[in-house]
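Each reported figure results from applying straightforward, stated rules to the coordinates on display, with no laboratory input. Values in this document were obtained by computation on a predicted structure and should not be read as measured data. Cβ atoms are built from the backbone, for glycine too; each structure is taken alone.
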Structure 1
Amino acid sequence: MELRKLQYFVEIIKTQNYSNAAKNLFVTQPTLSWNMTKLQEELGVRLLYQVGNKVMPTTAGNILYVKGLELLAQHDLLIEAVTQSHQTGNKELVIGSNAVISPAFMPLIQKFIKTYPTVSVVIEEAGSVKTQQKVANEELELGIVSFPVIEPDLDIEHNLFHSFHYDANLLVRNDHYLANKPEIRISELRRETFCSMTKDYVLWHYLKNAARENGFTPKIELLSNNHDILINHILTYNSIAILPIQLKKAYLDKPLTWIPLKEKIKPFDIIVIHKKGKVLSPLVALCLEFLTTQPIDLP
C-alpha cells in the first residue's frame, strides 16, 4: 500500500467528501476516486461507501483510518526529525589533520567549501597517530592522515583520481657539515642531535624505528607539533630533523638544505579515515564522498 493512497483515504474520511478532500490535497476528484478503487482492490476489502455527498468508512475502513492516522503522524515526526538533524545541525565541519599533510588535500577541501558555501571547515591539528586515535575513539568523525595506520578500527579511503603522499628528507642548515651530501644514510646520523615532531606524528615513529634498525637510539633535544618551531630551532642551533620535502616551498628564503635519505623510503601515503562501522552524520558523509570522488582542479 502506497503512503500516498493512505493519505488520500484518511483525508476523504476526515472531510467525508471527495470534493473537499480533493481541494485539500490539490488533486482532482477523479484522481481520488481512481486511487480509492485501486486501494480497495489491493487490500481486497471495501473500505468506504457514499450516501448522498457524505463518504463514510466501513468497519475495515475505520480500522485503516484510525491506524492510518497514527502511521501518518509517525511519518511526519520521522520527516521532521531527519530534516531538523540536518537543518539545525552544526554547519561547522571538523576534520582531523595537521599542517604537514593537510596541504595535500587542500585543493579538494577548498573545492568543497566553494561547492557548499554554507559549510565552514575547521582543521583540528594533531599528528597522524593522534588523529587516528581520536577517530577510533569517536572524538572525530573524519581524519586526513599518513600511513602507517596503526589503529585497527578505521576504514581507509583513497581519492579515485589522485594519490597523495609526502617524502621524508633530512633537513639541515646550509653551513652544516652534512649539507654538501647528495644523500645520506640513517646510520650516518648516530652521533647527531635531532629535533623532531612528537610521537603523535608518524615521522617520530619512523626516526625511532629507523635508528633502532641501525643499532642506535636517536638523541632528540626538542620535540614539537609545529614544524615552524623545528625549522627555527635548526636555523638557530644548527640541529637536524627529518621532515617532509613538501614543506620546502614555504622556506625557500631560508638557508636550508634538504637531503634525500639513501634508504629508499616509500612515500608516506596520505589518506582519509573514519571509524569502521560507524554511521556518519550527513555533513561528514557528504565531505567524505566529495574528498574521495572529486578530481583535483589543475590550473
Structure 2
Amino acid sequence: MNWQDLVIAVVGGDEREQEISRLAARTGATVRTFGIPEPDAPIDGVAPAGTLAAAIADATHLLLPIPGMSQDGSIYAPAAAQPIHIDVHVLKSMRAPRLVILGAADDRLRTAAAAGGATLYEYEQNQELMLLRTPAIVEGAIRAAVEATRFTIDANRAVVVGFGNIGARLAVTLAALGARVTVVARNPVQRAAARAAHLDAAPLDQLDTVTEDAPMLFSTVPAPVVGPHTLARLAPRALVMDLAAPPGGVDLAAARELGHNAVWARGLGRRAPVTVGASQWGGIRHMIERTGGDPR
C-alpha cells in the first residue's frame, strides 16, 4: 500500500487527535485537520484547514473523534468555534474509497454516509482499543472526582453502575483507594466478576436500595438508568459522575436540581493524549491497511 496516495482528514477531537494526526503524517500521507486544538508548535506534515469543506474535499479517509456524538448530531470538538456536523454534501466531496473512521456514529451520520457513498468503520466496540484507553479514562475520572468533592474517596461508599471495560477498571481502582464499592449491573456474569474482585455487587433492580445515602455514584452505562428517584436517595451534595457516551446514563439536570455535584465526564482519555492517541492510531492504521488504502 502506498500511503503517499492517501489524503487523510482529521476533523474534531482534542489533543488525542493531534497525536493521531502526527502519526498519520509520518506514514507519508497528506494530512489535513479541522476543529482540533491548535498545537503548541506546527506538526510536521499536517496542514490545518480553514474550513470543514477544505479539510474534507478530495480526502480518501476521514478520521472523526474517539468520543461518541452529541445528541444534536455534532461531533466532539471542544476547540471548535461552532458545532461541526458531517453531512452528505461533505462526504460526497471526498474521493474513493471514502472511508470514515470513528468511535461511534449516530443514525444521522449512518444515513449521510449511505447517501454520500461513504463507508463507516466504527471502533467503539473494538475490545483491544477500548482496553488500551481505559486506564487514561479511569485516571481522568479519579482526578475529576477528587477535584469535585470535599471528602476523601478513602473510607467512603461508591456505587459504580455498569461493569464493562471502564466500569470494572474504575471500581477496582476506587477500591484500591479505600472506597467501599458496590457494583450495580444487569448482567449476572458481570456481578460475579465484581464479587470475584472482592467488590459488593447488586442487580440493576436494586439500584435504589444500593444508592441510599451513598456519597458517590459513577455511571458507565450508555442508556438512561439513573433517574430522579434514584438520585433523591443519595447523600446530600453527592458526587454524580456520568462516564457513558451520549445519551449517557444519568439525568444530570435532575442531579443538579437536587443539589448534587453532577459531572459529565466526557473526553477523559485526553488526560493522556500521547498514550491514547497512539493506541487509537494503531487501530486506525490497521483498519486502513486491511482495506489496502484503496485510493481510487
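Observations on the structure shown:
- A value of 0.90 for FRET efficiency 1/(1 + (r/R0)^6) of positions 40 and 144 (r between Cβ atoms, R0 = 35 Å, to 0.05), calculated from one of 1, 2, originates in structure 2.
- Once FRET efficiency 1/(1 + (r/R0)^6) of positions 16 and 120 (r between Cβ atoms, R0 = 30 Å, to 0.05) is evaluated on every structure in 1, 2, the highest one turns out to be 2.
- Structures 1, 2, by volume of the Cα convex hull per residue in Å³: label with the highest value: 1
- Computed -13000 for helix-only ellipticity at 222 nm (-39500 (n - 2.57) for each DSSP H run of 4 or more, over all residues; to 500) - originating structure among 1, 2: 1
- Comparison of 1, 2 by mean count of other Cβ atoms within 10 Å over residues 192-199 - largest value held by: 1
- Origin of the value 17.0, where mean count of other Cβ atoms within 10 Å over residues 112-119 was derived from one of 1, 2: 2
- When distance in nm of label points 7 Å out along Cα→Cβ at positions 104 and 288 is computed across structures 1, 2, the figure 1.9 traces back to 1.
- When relative contact order in percent (Cα under 8 Å, 6 or more apart) is calculated for each of structures 1, 2, structure 1 comes out greatest.
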